[in-house]
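Q: The next part holds the structures, each set out as structure tokens.
Values in this text are rule-based calculations from the coordinates and carry no lab data. Because the structure is a prediction, the values reported are computed rather than measured. Cβ atoms are built from the backbone, for glycine too; each structure is taken alone.
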Structure I
Amino acid sequence: MLKKLIKKTINNKYILFICFLLNYNIAQALELKGNFIQGGLVIGKTQTTAKVYLNNINIPVDDKGEFLLAFSRKNKPLVKLEVILINGNKINKNFKIKSRKYDIQKINNLDKKKVVPPSKFYDRIKKEIKLVQKAKKIKIAEPFYQSGFIWPATGIITGVYGSQRILNGIPKRPHFGVDLANKIGTPVISPADGIVILAKKDLYFAGDTIIISHGKGLSSSLLHLSDIFVIAGQKIRKGEIVGVMGQTGRATGVHLDWRMELRGVRIDPQLLVKNKDLK
């Protein structure tokens, strides 16, 4: 009787130990680092052959098991992440996405031309939108974003992600970047390693514009430049000068508008850098 009890106890401990190892291995199969907040970016790592879904949408996983998640300006407060491992085991996690309050500014009695572009520019604007969208669809597999991010210029922050203006009662699109104001000619550098996927002068809204792919659908857009020093297809390093600050396009003052996007989701660049590093 005593032998049976001892054997049963040992077997139970063995089973518990195996369960512990299985749970430990599953937990080790998923790593997440970043900002679970509206406008945030998260870098994940799992098994190379795993499948990842965010709210049932398939997320690309590279040959090293790394993947990127982005949360929009008005992202829902709860998201579901599912990871299916090679052995069929599943990791299901629910994450709370921190909500944010955005600045809303109402301005009335403006000239109509400053609220809605004249109709003669509509065709031009449509062509430029398609040009930018085509550039952002260029696939760059190399994870340049691993270099980390720095401020692309020096200056004073005059505009932040998520803010919105209501002009003459008409809600305009939210601002999806961070604005840095300084003098014309202030050097603008690449915020991270990457490849230039667009270098175009005189866009109607954005003026002289550079778009840099940091890999896996993550990109930076640098707007309102007064000059461009790079060309499409050029590989660049973090900190390399790519242009100079200006007031081109529909800019009301000299500044750089830095925007970031992951596969169509606009994220907040300011979450990827430190304010103390801004000079």
Structure II
Amino acid sequence: MIVVTGASGQLGRLVVEALLKKLPAGEIVAAVRNPEKVADLAARGVQVRQADYDQPASLVAAFKGADKLLLISASEVGRRVPQHRAVIDAAKAAGVGLLAYTSLLHADTSPLPLAAEHRETESLIRASGLPAVILRNGWYTENYTAGIPTALQYGVVLGSAKQGRIASSTRADFAEAAAAVLTQENQAGRIYELAGDESYTLDELAAEIAGQSGKVVAYQDLPESEFKAALLGAGLPDFLATLLAESDVGASKGGLFDDSRQLSALIGRPTTPLAELVRLALG
């Protein structure tokens, strides 16, 4: 039995879908804070269990009988470590055979401030003694393609990444990799650095948008503070604007680049190229 935490989230749902292609629905558990959000999965035979990171007792019950558990990193930046600790403790109490964790690309050396919580979580996992596999996920291409309508409106892609190369891939690719690891044997002790086969600069992203849309779109590099202000002006909440601006600066230092092609090796096909995501975003 495989338990997926955060199964109502964007990545979690995709992992469950990928697992459904490999396993009977009854062998998959969707662990979620609000079971009503995954009623559709329950209707397809997936086990649904209530699991709240802030209610440790609910976690032990949700993980009971699990052979493997996927801890998808929590979405509340700044609160991740205590929430992850609760999951790790519950997994140990429930006797989970393998813990998989979605970390950040090159978390041990990453210049992204976001990496600190992932490094701490990886340390907690090591200290727990649980058999574990670490999935260090790179950036989602969707993080950039979500901004395409705004880029077309103003004719500019804003950022602070300079000429840093970004080896991103889609959420679906990362989800497929997680499902592959969860359904293979002998994964304990492994650390995967997962990123797209292709990389691009934000200049190249702007050129791709321009080429496919037929409109003039250019990249404008900004100091971090100005990029964050632009994101706030576009209506993003402060924590997200800070995260994206800091991550762009991290990208300028190589933090979102990797060319090991471990992701495509896991999923058995090339990763989804940027051009395809741009095409989908343009409709």
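Q: Once mean count of other Cβ atoms within 10 Å over residues 52-59 is calculated for all of I, II, which comes out largest?
A: Ranking I, II on mean count of other Cβ atoms within 10 Å over residues 52-59, first place is II.
Q: Which structure, out of I, II, was helix-only ellipticity at 222 nm (-39500 (n - 2.57) for each DSSP H run of 4 or more, over all residues; to 500) calculated from, if the result is -13000?
A: Matching structure: II.
Q: Taking distance in nm of label points 7 Å out along Cα→Cβ at positions 108 and 156 as the quantity of interest, name the structure among I, II where it is greatest.
A: Checked I, II; max of distance in nm of label points 7 Å out along Cα→Cβ at positions 108 and 156 sits with II.
Q: Which structure, out of I, II, was Rg and Dmax of the Cα atoms in Å calculated from, if the result is 19.0, 57?
A: II
Q: If distance in nm of label points 7 Å out along Cα→Cβ at positions 44 and 244 is computed to be 4.5, which of I, II is the source?
A: I
Q: If you don't mind, there's one more thing I want to ask. Comparing structures I, II by percent of Cα pairs over 11 Å apart, for residues 76-115 alone, which one has the largest value?
A: I
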